[in-house]
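Any read-out appearing in this document is the output of simple, stated calculations on the displayed coordinates, not a laboratory observation. Since the structure is predicted, the reported quantities are computational estimates derived from the model, not experimental observations. Cβ atoms are built from the backbone, for glycine too; each structure is taken alone.
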Structure P
Amino acid sequence: MDFRTASVVDLAARVRSGSLTAAELVDHALTRIAADNPTINAFVAVDERRARAAAEAVDATVASGGDPGPLAGIPVGVKDLEDAAGYVTTHGSAAYADTPPATADSTLVARLVAAGCVVVGKTNTPELGWKPDTENPVFGATLNPWNLEHTAGGSSGGSGAAIASGMVPLATGSDGGGSIRIPSSCCGLSGVKPSLGRVPSGGPHAPDWHHLSTKGPMARRMVDLVAALDVVVGPDTTDLRSLPKPEASWPAALDGARPPSKVAWSPTLGFAEVDEEVLELCRRAVDVLADLGTEVVEVDTVFDADPVDPWLTLSGVYNLRTHAELPGTPAWEQVDPVLRMIIDGAAATTALDVVRAEDACHDLNLRLVDLFHDVRLLVTPTMAAVPPPRSLGGAGMINGKPDYNWVKMTYAFNMTRSPVATVCVGLSSAGVPVGLQLVGPQHADLVVIRAAAALEFALGFDAVAPFPA
């Protein structure tokens, strides 16, 4: 058994039929974590007893003639910004490392568990999920299974690396500025950031990053990702932003998935310098789309300027609100100094600043509305650089120059709340993956998913990470 090549859908079907047990799947996950996590550092907490007990419950349901759900027995890792019952949610920060374990699952985790998944542990994240490089002072750095000298991306880097290395076939992520798409691209996965509200963030507390972040599952390929999305989308009365349950089955939408009739290809979005090696790999994938019959229209400018400033305004005040109890306490001194500076600076943000940043979101969306009058999807590189070497200290290398904002292609589409997918288009000269991003109109998740699945199939990228050997 190898989670790097096995299908979640097939594994769950075998558990439901009784030809494979959930206990066998969980044992395999725990074995792989024990063998490979000391190197990769994708998991920060594992509870073998709890996981085995949950697997036994799934198997007991099957033995009694019941159906444990469409994802029966699938081991899942939970990003350490998300609550899973019995685990501490540390946020990758010493300030929260000693908080009590969660007493209940988040809505996302609860829906996966209700569908038959078995939580095996928590996956690493940068402190407070702030940056695209998964490293923090509590647990250290997560390495990229494709090349251990390179970043796995962030902030869902622990989940991405756990899947790419075959520790688990499924994990959770969240995306407030690219945090599902970035590690998916870095780790050779197909990834989806659903429309805001498609996967609810309900519960007793308001969402951390109100209008930017959405949660969702992560998997290696679209068929498994969509199977997981199908059980977690839908409304939650405690989430004011949650969207109605889609009428169509999401897995059924992949049947006969075809590329879109017409797309806009924007290599730079109009403001971003992108590394030539990334552009070359992405152009080849766009040529594949054209060979499939898609009309490709190159668009030089989608946005007039980099929207990083309004994005920083919103994300800064969201972090200030979420962690408002920390400044002035001893725990505050344990937070990364750069992050402290950013949150302290957000305290000077005025209400008018916040509203103007929200106005910027509106203006960005208007540009997309105009674009989607003529094309079905917007296609761009997922990142402006290949996954950077960790030796650069968080910077990426773009055309021979270090650039700390190597993820400048992602956060605009959090501001517009768009559904977005990333598909692996090949490997760089350093042996690390590169992704192509597909952006859809408001709430057109199924359009994005169909196109991503068609492109994934046409590209036929089936290589697996060389670690473990």
Structure Q
Amino acid sequence: MFRHTLATLATAALVFVAAAPTFAQQPCDPSVNHYRAGSDLYAAGNYTASFESFGCFLSLYPADAYPQQSAEALTMRGNALRELGDLLGAREQYTQAITTQPDYAIAYNNRGWANFLMGEADEVVLSDYTDAIAHDPDLAYAYNNRGLLHQFRGELRLAATDFEQALALGLDPVQWAEYNLSLVELVENRAAPLTPDTSVVTVAALSALDTRLNEGIAAHDRGAWSETVAVMSDVLLADADNSTAHYLRGRAYIALDRFEDAFVDFDALVRLAEGGTAFPGLQYAYWERAIAAAQIGDFDLARLDATAALVIEPGHVNNFIARGTIAALEGDASTAAHEFLALMLSWEQQRTTLDAVQIGETVRVEMTEGLIYTLPFAAEAGQTLTITATSRSADPVIVLLDPSGKPLSGDDDGGFMLSSLIESYPVAADGIYTLQVSHAGGGSTGAIAVTISLE
């Protein structure tokens, strides 16, 4: 993925999918009010301890005797996991709460929000919110969240109805429903014929749009790709020519391997950039569209865009990434290797060489900016080589060198999402080969898991 600089304009309390946290087993003191302790710890922001305290409550009080309290405790455990970034675990807790107390509306609402952020089917999310409202018609948050789903789907009148109901029920904080409703009104005003009454965009609506845009920027900077898509789609409903939203939603689509969707956004970005209005600039629009075009097989356009970007900014590292990615997708392993090696060398600050790698074992390296790891391994002529490099936070890039140091193959995002992959490469001669591992522009820090396999 491309290297870029983007300042976060605001922070937002939104969540993302991360690795499940590990909890130490603590003895449960029966003299402690674990329900109250869990609530206090949650309010203090100590989510791990809160999760454990509610677990103690559940272990000491049987669910069949205390179904309502158990459902509440399970839901609070889900909320704690959600705050810790474990949406999958949170959803499991909400489901257990519903199993324990089938009419517990808050659990349906919270599970719907988790499903929405994880990109589950609209019908699944809608079912949870509707069930929450059926069990508690006064649950304002469920109306607000269902309104967000309708808004995301472009069902603006249904969205407005839900936001208005959330306001009527006194949603706390009320400003969330207010700005959601103002976004809907802004979209409707832009879609209507321009008249003195409807052509004026209110200050409140513009403020709401900026707030939503900043939430999308924050989600992108956290690597919360599905959330970025959802939020930037809201922004583009209200402002179809918002270049920042096209740029960041397109990058999120690339990270999610949704290349055709990414191409649509970057094609719009090129149009805006050529008109002089795009963020972050025309060269970025060309680089991004080049990658998306190559991913969907339009190599002629990809090469034209890569060349156009090179003319604008010839010294930028993104030129190596674009040309390397195009070559890798076309099957030109040697060119890809040379481009990605040039990328690594352009920002090398430190190099670490590991001992000989055991074939088939996963090696974990801690990446920092400008670091190159060198991994030697033995291979024999006639074998087939597959290499993967995956990470939750870094954006790995890999280059394979032959025993003489000649670049043979390389990859940036050829695997699942931002993973790197060299697959079924034929080994030509016996010897000690070298894998070099570094980072591309989508993330320079974090653990990278590297696996080298031979058949």
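Can you spot which of P, Q the value 0.25 was calculated from, given it is FRET efficiency 1/(1 + (r/R0)^6) of positions 232 and 424 (r between Cβ atoms, R0 = 30 Å, to 0.05)? Considering all the candidates, the number was obtained from Q. If you line up P, Q by relative contact order in percent (Cα under 8 Å, 6 or more apart), the top spot, with the largest value, goes to P. Structures P, Q were compared on mean count of other Cβ atoms within 10 Å over residues 160-167, and the highest value belongs to P. Which of P, Q yields 0.10 for FRET efficiency 1/(1 + (r/R0)^6) of positions 40 and 440 (r between Cβ atoms, R0 = 30 Å, to 0.05), as computed? The read-out comes from structure Q.
Taking mean count of other Cβ atoms within 10 Å over residues 48-55 as the criterion, the top-ranked structure out of P, Q is Q, with the highest value.
Taking helix-only ellipticity at 222 nm (-39500 (n - 2.57) for each DSSP H run of 4 or more, over all residues; to 500) from the coordinates of each of P, Q, which one would give -11000? Considering all the candidates, the number was obtained from P.
If you line up P, Q by mean count of other Cβ atoms within 10 Å over residues 128-135, the top spot, with the largest value, goes to P.
So Rg and Dmax of the Cα atoms in Å, computed for just one structure, reads 20.6, 62; which one of P, Q is that? Structure of origin is P. With respect to distance in nm of label points 7 Å out along Cα→Cβ at positions 80 and 248, the largest value across structures P, Q is given by P.
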